Structure P
Amino acid sequence: MRTLIIPDIHNHVEAIESTIAKVKPNRTVFLGDYFDSFFDTVEMTDQTCKWLRSSLDKPNRIHLLGNHDIPYLFDFDGTWRKNGWSEEKNAIVRSYNMPIDKFKMSYFEDGWLMTHAGIDAELFKIESVDGAKDSCVEALAALNAGREHPLLSDLGCLWIRWNRWEPTLCNQIFGHTAGDQIRERRKNGLTSICLDAPARYAILEAGKITYGYQK
């Protein structure tokens, strides 16, 4: 199984399909944050929506949620920082009627847990990968119901920053914390990877991770 992992998109959709065509993966996993970028426009939001709506209908693609996506896709009543959000962009996203049931909070494959920002299992007293997956399902249900959930907090799997991160539970790969390059951290036999770097992607194959550039 060859899985392509693409981190935070933030409206930069131009090279995605060509990258998928080049890598020829069996599956593609997107780590969330499809919307919002510095100095973006409503036209850029519309272009992102067109790509995302089409991608959601394509087979063998997993679309995870990021913190920037939540205000556009959910009527969440909890406290939420709407970084980059605007009423104009929100109206455009809502007009596309994105199928919410096609988004996920986590995905696990070949020993690697994928989320938007990582899951601190020690903080949330999660003892297994299955427990982490179940907690993500519960958090997504809470979002749909407009309720709070621990994983939606500032230290949850949509928000926790790399500078506060320690490897925990299992090998994890995520985005969220932007940097000039991919970062890796190892502890107690576990590896964590922050993939949010310009135009980068990862390939997971037989449990091993390699990196490439989107072109």
Structure Q
Amino acid sequence: MSGALTPIPLPSFVDANGNPYASGHLHTYTTGTSTPAAVHTDDDLTAAHTNPIILDAAGRPPSAIYLGAQSYKFVLEDSLGNVIWTVDPVYDYFLVNKSSYQAAFTTGTAAPVSGAHVTADRVWNSTPAVGGYLGWICVADGTPGTWGSFGFIETTGAAAPSSGAHVIGEVCRNTTPTAGGYMGWVCITSGSPGTWKGFGVIQTP
């Protein structure tokens, strides 16, 4: 689906006394212009209404009106072509502004260091490795914005790491668990190698 339904699916256009504008005309233009702009009968925007839309005896369009991702000007005429009203703009807020709400998903080997980014933009790690991250997420708008990592890829070993740089929260799973030992180790202070503590004591017989 790429179109938005007008707030009232089948509006009835009537005068101040409630009388329908039978056989009236609803023209749709690009906002601020007299350039015709199509509205559609389906939410995939594949079947355009006639322009103008000819209203039936009840003052209704022949089918629902779906808007595209643009601003329109609507002009209603009676059956004789007299202008009843003009409304400008007419639009669906989300469709017109959806680029502001759509997070970007890209790939890379590190968080961006340039370019404008918005909250929730994501970069998936194109070279994931044990001890690294699945990717990075923008947590504050800006150029390049503020980025944090997510999805730490656990390391494994027979003991807590004794070399290399590590950050708080990293986990090393024990590859040789035994009764009375630990299921793994967690880094509680960032550093090289950082401070590691065991977790998950394995019950002895």
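Please state which of the structures P, Q yields 0.00 when FRET efficiency 1/(1 + (r/R0)^6) of positions 83 and 163 (r between Cβ atoms, R0 = 30 Å, to 0.05) is computed from it. Structure Q accounts for this read-out.
Using the calculated result 0.35 for FRET efficiency 1/(1 + (r/R0)^6) of positions 35 and 187 (r between Cβ atoms, R0 = 30 Å, to 0.05), pick out the matching structure from P, Q. Walk me through the intermediate numbers first.
Working: P: 0.35; Q: 0.00.
Corresponding structure: P.
Source structure of the calculated read-out (distance in nm of label points 7 Å out along Cα→Cβ at positions 27 and 75, 3.3) within P, Q: P. The value -500 for helix-only ellipticity at 222 nm (-39500 (n - 2.57) for each DSSP H run of 4 or more, over all residues; to 500) was derived from one model only; which of P, Q is it? The correct label is Q.
With relative contact order in percent (Cα under 8 Å, 6 or more apart) computed over the structures P, Q, the top value is the one for P, the highest of the group.
Once mean projected area of the Cα convex hull in nm², for residues 19-114 alone is evaluated on every structure in P, Q, the highest one turns out to be Q. Using mean projected area of the Cα convex hull in nm² for the comparison, can you identify which of P, Q gives the largest number? With respect to mean projected area of the Cα convex hull in nm², the highest-scoring structure among P, Q is Q.
I have 0.75 for FRET efficiency 1/(1 + (r/R0)^6) of positions 67 and 139 (r between Cβ atoms, R0 = 41 Å, to 0.05), calculated from one of the structures P, Q. Which structure is it? Working shown, then result.
On the way: P: 1.00; Q: 0.75.
Derived from Q, not from the others.
Comparison across structures P, Q (criterion: mean count of other Cβ atoms within 10 Å over residues 11-18) gives the highest value for P. Work out the source of 14.9 here, i.e. which of P, Q gives that when mean count of other Cβ atoms within 10 Å over residues 155-162 is computed. Derived from the structure labelled Q.
Each of P, Q could give Rg and Dmax of the Cα atoms in Å, for residues 107-146 alone, but the derived value 10.2, 30 comes from Q.
FYI, it's all coordinate maths here, none of it is from the lab. Remember, it's a predicted structure, so these values are computed and weren't measured experimentally. Cβ atoms are built from the backbone, for glycine too; each structure is taken alone.
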